[in-house]
Structure 1
């Protein structure tokens, strides 16, 4: 890409935060005070969105966990998918190279449907997108098949607001397996249902494209996640149906799922906490590589309103590069970015000392 184009993309901000000063001296101690400060910053950068801001007042009710209720349909389907993906790995060497390229394209496409779409656009409202980009992202999200945007965003907002409590759908305090995939194999904790039902989702209910996807999600996901990825290599370049199904569909889908799940599990258990040592989420470079930029998780939970989910923008963050490219051609705009001064103030206040500025 020419240098002038890179400069245009890199510099094409339409919104920058005005938060440049550290918080008042009276707000230096205590988790609740820190969150009040974070809430103050939130109002400056994204006044229309509050439902993903951490609520320190919520505490888990005392007592044993309710008895696990297994969802056997999900258990069986997940097992079959991963058996199919493992078989797909054995077929990779004998695939046509067009099929490798196609599978990788579908992986990146569907990953962007989660990262740039369900996550940064619809869950957190960190930037705005024009209709062609929203259509692209809703199709990509449907191929990803991780629940429709409305349900994904509701669970994710609950994850931020009640992070690492029983009201968090994939509470990392229940262990790696639960936060990775186990939460999908059992009935939700009653607190998840109770608190999730109270979240304000009116912004998504008012968005016709999101509601259209929700209404026709089953036929949409069958087409986008399973039928299309299988038929394209089989029809257009004569790949065997077996290779098309197990590599381009099952293996690709399983990899996207696990890359996303690692944000909930590994990025809450392994890594540094340079921005806030009081929360579980961590910086995990390996996760960011697999999840196209979503591994800077301590930063993201400290500043959920930043469209880049990272202090470093394009560094191991393809999703931010993609959004910036869309902004350069006018399809994305009003990107929210936290100022360097606010980041440094947070690092000094709550960081674990691992940041290079510490």
Structure 2
């Protein structure tokens, strides 16, 4: 019999209740006492993947552990609203990449809104609102005249105006969640609404405003997952490159033409498909990566499915990341109807922003 904590994380061919509990325990085992969740112990923490792992903990009912993860972000936010791109083993005293990426920083809004919906904790929302506000403002200071979001600030503060489609799509999702938080607090942010509308328009109508990274599957599905492209346009986008990126029975390629499927991209595509109303295909994708599950309940990052030169088919890299496990738990939670997860990734209950007057989406 399942427990209330894992009943919505049971999915045929993907997770049993016991397997779900084992995966959640695997993430908890990596989390430091101060709340930090690195990729795995001894590797680095980045704020985006730290937040995704915290969201997975909330989806599993581990609300105290998730709250500790957000408290870590609150304690170690830089004065400009950012976090560094990487910290060795989650130690805030040992940043290893002093650049500050826009989507890494903005994503806290997604996690905070998810935690609030999962717990109804008004005090938490009050504590985290200044953190979310500062992080969103940091990201929007990198927004370009065309609506796209510049990638990052270098260690010396120099802004990088080049925009990544995946990163900007993630910022779009974060902006919508931040607007939901602002509405809940009755603190409207009209500048954010304009920024979200301009960003969605750029993603949907102006691919030329972004660096050309269309070899990467994330650039294929993230504009849909981030909510900037919906409806028939979303369906057409996914269908157009399905056969390029999806390897039947194995998962989703990370980058073309490499014969390498990855768990994170596979789970995110499953979330995308679920958000589009295609739960059957989402389930098939999740079932296809069962081969990535490792003893102990965590998941290998990826698998090379064809020999290349002297290399053989193999798990690669040999690492089991919290964010891969976290992405799987979130996708399963969405398919299982977890209310907070469906609200955050379904998008129907998130503010849309205001599109530019020049044209419609």
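Just so you know, all these numbers are worked out from the coordinates, no wet-lab data involved. This one's a predicted model, so the numbers in the text were calculated from it and none came from an experiment. Cβ atoms are built from the backbone, for glycine too; each structure is taken alone.
Given 3.8 as the derived value for distance in nm of label points 7 Å out along Cα→Cβ at positions 142 and 190, which of the supplied structures 1, 2 does it correspond to? The value was obtained from structure 1.
As an exercise: distance in nm of label points 7 Å out along Cα→Cβ at positions 326 and 350, calculated from one structure in 1, 2, equals 2.8. Which structure is it? Clearly, the read-out refers to 1. Each of 1, 2 could give Cα extents along the principal axes in Å, for residues 222-261 alone, but the derived value 30, 17, 16 comes from 2. When P(r) over Cα pairs in 20 Å bins from 0, in percent is computed across structures 1, 2, the figure 32, 62, 6, 0 traces back to 2.
Using relative contact order in percent (Cα under 8 Å, 6 or more apart) as the calculated read-out, with 26 as its value, let me know the right label among 1, 2. So the calculation was done on 1.
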